[in-house]
Structure P
Amino acid sequence: MMKIPFSPPDIGEDEINEVVDTLRSGWITTGPKTKRFENQLAAFCMSDRAVCFDSCTAALEMTLRLLGVKKGDEVIVPAYTYTATASAVCHVGAKPVMIDCAPHSIQMDYEKLPYLINTHTKAVIPVDLGGVPCDYDKVYEAVNSKRSQFIPSGTLQELFGRVVVLADGAHSLGARRNYLKTGALADFTAFSFHAVKNLTTGEGGAVTWKKHSELNSDEIYRQFMLLSLHGQTKDALTKTQLGGWEYDIVGPYFKCNMTDIMASIGLAQLKRFPDMLRRRRKLIEYYNRELSGLSVSVLQHYSEKEHFASSGHLYLVKLLWQDEEYRNNVIRKLAANGVATNVHYKPLPMMTAYRRMGYDIKDFPNAYEMYKNEITLPLYSRLTDEEAQYVMECFKKAIKD
């Protein structure tokens, strides 16, 4: 019996050597390698700039703070996502307004989006679940249709003059839509480099933003630096310059910076990333062939007609006409054969924290229908052809028995 983990990190000698180089350099916190990683990440994403943090959650929260989102404001988030999407909204004191999935889709119901926008709405957070980029044309169409209702608070909100689109791209680094990569599709995009992500720094995250004629990127970057390092006007690297010890604190802000140790892993990963993405695509194509004709539906990762290609982060399978009990039994059968799986996602209104806030899964029927028979199969760049074949054999047997 093989042992197939769900999503181990793809770490090789390049990453190890880069980390060793950092440890030997004497500089291990935020410094030159973090700056290099930010610059290379921005170039890869075709975005204006990038800022690194210690998590995607921090990237989301700091962007909301940069935008001046606060208590009394509302931010629209999908009901079908991981808690970080909504918890970042709660952290700044705003109210997460949940939107259901479209029928038979993991993506938000774009047709309902305009009806949830009101004078309190400051941002919408689409989620590129599984690595498939959302239809940002439809998101922008919705927020632009409600420009007349937008009441800005602060300079940045006035600059946009509408609800800001902040993408949760935790799954989608390397994906593209309409010839643009994620990171250059939304106004701002937050990425995750957690251990299970396609590109990892162990933990970590980043935010990118696309060019805007009136947006001062240097000032945006400076504000992010202040927010992520206690409001301190000089980072540790700058303070080490001769006579450069003195600094100011301009606000009692936060501590969520990325270290050079983390960034060094990211630098090595970014060099290998195109090959890692190609491996994922090959595995997806194999899974698709193997499952063709069975009573399942799978997440569509590529569409020439709709001009998108995913990052291939997750392989989501729906067990058609089945329920939670059946799905959970399939998970147990796979586990008995050494195959680890997951579920993406249990909708937020089903979680205790959000039920206590008054959310009810009955109000999000499409999200529940997506969840109740969904199972996520192992998909990662280190998965061998033999292991992928074993996953398929075990899965087909589990749904047949």
Structure Q
Amino acid sequence: MPKNRPENQVTQAIDPQKLEDIFTRGISEIIPKTLFEQKLQNNEHMRIYLGVDPTGPYIHLGHAVILRKLRQLQELGHEIIFLIGDFTARIGDPTDRGAARVTLTHTEILENAKTYKEQASKILDFSKDAQNPARIEFNSTWLDTLRFQDVIELSARFTVQRMLERDMFEKRIKEEKPIYIHEFLYPVMQGYDSVALDVDAEVGGNDQLFNMLAGRTLQQEINKKEKVVITFDLLPGLDGRKMSKSYNNYVAVNDAPVEMFGKIMSLKDELIPQYFWLCTNDTKQDIAGVKHALSHGENPRDLKVCLARKIVTLYHSPQAANDAEREFLEVFQRKGKPTEIPTYTRTSADKTIVDVLVHTKLTTSKTEARRLIEQGGVKVNDQKIEDGNTAVTTNDIIQVGKRKFVRMN
């Protein structure tokens, strides 16, 4: 549960340029905008949170757009909470889903969440000696303790008609696909997070607007407080589709520098300005220059090199960006292999290529390993592997995709 609130005022003065950036970069909508503006300009302390359901092990650049905004607000002295939805992930958010999500066990959810703090720490400051440290909460802390009577009372504040306003439910009804009762409970549970944390504002992707407004309703009715809802434009994946692990079109904030650099180089050309704006600290004037260069014939590859260097620098270091660029030129432009390939010593448990892919962490699961093999994305000594039962031997070089290598020992 939340700690006692600090004093009502923050002491950090707001630079006008920073204030403009807070209101423009990545922001889709602020409800109500005037209240948020007033609180910021009056240096009034706010408790602000982002909730993330750990349905996968990675925090990607799409999440980072919002985290970077939170870091700006943290630096201004506002209280930042990174909420891990270890309870709500068990229900499964129905947003944009054509069918109910596959239910995860609590063990699977906690496994995914293990490195979330480490990944978020690349952007937010959680250190105890920080002047204004961010903190992590788990919503099972309060949702696990609700009685059935509590759930009924919370649910009574919403109508079925309101729930059915959601596009994906309307679509399922037309397609005669089932809608399960527990899916109606998801926005109720997420909404109760706002009450339990007693927040002033919640941030999230624009696909989360319905869920966040549910929290605004509950916060008004239970805590008698107006909660600000701030939504963000969704960063598209490298191929222009929704950024998703299933599409393999994401960039994780903990990707190795070479992998991160290489992924950015695969970005669709038309997305270059958007990535500069949402994923770097470049100004509007800088972005205008990028658009001008593209429209006047500059090679998109050169702009992507610049973009990749900036992003790798943000999440690693300038030296890592230099090394990653050099490695990229060696591996991809000259069709070589990395100058240094990590080695892996086999154990008795490594009976097949699938076992090795998981144990070397080239894939996160056997399911992913088999999927990549079926898609032709795994090679041993430059030969595509078609059978997941293939054995590997000493000195074999295993390659996954274009950027991941390991040598067997």
Structure R
Amino acid sequence: MTERSQNTTGDVRMRGFARRHTVEAALDVIDALLEAPLRSLDAESIPLQQAAGRVLADDVVSDVEVPGFDRATMDGYAVVADSTEGATAYNPLPLTVLGDSFPGRPFPGSVARGQAVRIMTGAPLPPGCNAVLPAEWIGDSGDASRVNALAPVSPGKHVGHRGEDVVRGATVLERGRPLRPQDLGLLSSIGAGQVRVVRRPRVRLVVTGNEILPSGSSPHGHCIVDANGPMLTALAERDGATVSFPALVPDEPDAILKALHDDADVIVVSGGSSVGAEDIAPSLLGEHGELMVHGIAMRPSSPAGFGRLEHRLVFLLPGNPVSCLCGYDFFAGRAIRALGGRAKAWPYHSIDASLARKISSPIGRLDYVRVRIVDGRVEPLATGSASVLSSTTRADGFVIVPADSEGFAPGASVKVWLYA
């Protein structure tokens, strides 16, 4: 049985992992799940004003032209360009002013050679005109019905032509695009009041641990305050999900199993995924669903795993906060982004920079190394503990050491994925 297809349902509590999956094999399993038809989320139609950041479900094709008329791009006078040929400050050419054209209030007639219409930016170009003479190029003739052209203007100058922004029948935005503010403006310009977008994946957070206190509590005794719940909520929302996190879940089989059956697309479990006596989430998933991967050759987050329960994807993340962050970004976040129509890749920018000190790593394990950028060089942080969350707040980002590498020497160029 291959590593990709093996159903990892063995109970590893107090025994440890007989073997660990490679990160690449784990990602292959996730991607295969995401390709299945049942993983396609429905589309929904929402008001345009609510669509920023959402992912388009369909191509958008315009059935109008924008603008729908020729218009002035400068304040001045709409003219027949030939009327200004040869005009200079020393040879002003007279133009008869017929009236005005304002945005929303066009001049009602047409214009012939030797005539002009005073026009404002955005106003419709009167019939017969093919250029706008800027106001700066106009001289006062002493007669309110006449002006002098002081410079020539070529045909089409200072004119916004019909359909120059959007042509009827053009695909203005393609499906799968996360909508930016300017995209909403474009959609509004073609008359779209509603837009069809991919439904946000529904994510249920299951944060377990009898020693965990709710966020907002003060740590006391042998209890610690939940750090993973707020962190995972923010990460999943960043990746386009709607998050349900009603309460902490005790380390009890019935409570965890009930939470695993939540009506969500993705269940993200924090805690109870390792090899301790109370780490029961993996065996529950294996018993009631399918535990497809458990134990990954990486540091941190080696106890991570995932599988499915009916229609739900279930991700098991370690309780140590850095492991939780790392496991989410590698596995759960990838699935959530893809389900919502977004790119699977990390939503982090990266830079290449030289390493100030060496990074050592054993062959056969991927390492997630937190780093700082100091004077343009990459400085690895000294801590390797998966429970020191402050190492990620002190870090500017992280460097990945692949499993086939022993690390990087001082001065080596490395790729840094930036948290911000």
Requested in this report: For distance in nm of label points 7 Å out along Cα→Cβ at positions 29 and 45, find whichever of P, Q, R sits highest and give me its label.
Outcome: R
Query raised in the report: Here distance in nm of label points 7 Å out along Cα→Cβ at positions 69 and 373 has been calculated and equals 3.5, so which of P, Q, R was it run on?
Result: P
Query - For FRET efficiency 1/(1 + (r/R0)^6) of positions 229 and 341 (r between Cβ atoms, R0 = 41 Å, to 0.05) computed as 0.55, the structure of P, Q, R it came from - result: P
Report summary line: From the coordinates of one of P, Q, R, log10 I(q)/I(0) by the Debye sum over Cα atoms at q = 0.10, 0.15 Å⁻¹ came out at -0.76, -1.31; that one is structure R
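No lab work stands behind these numbers, since they all come straight from the coordinates. Since the model is a prediction, treat every value here as computed from it, not as a measurement. Cβ atoms are built from the backbone, for glycine too; each structure is taken alone.
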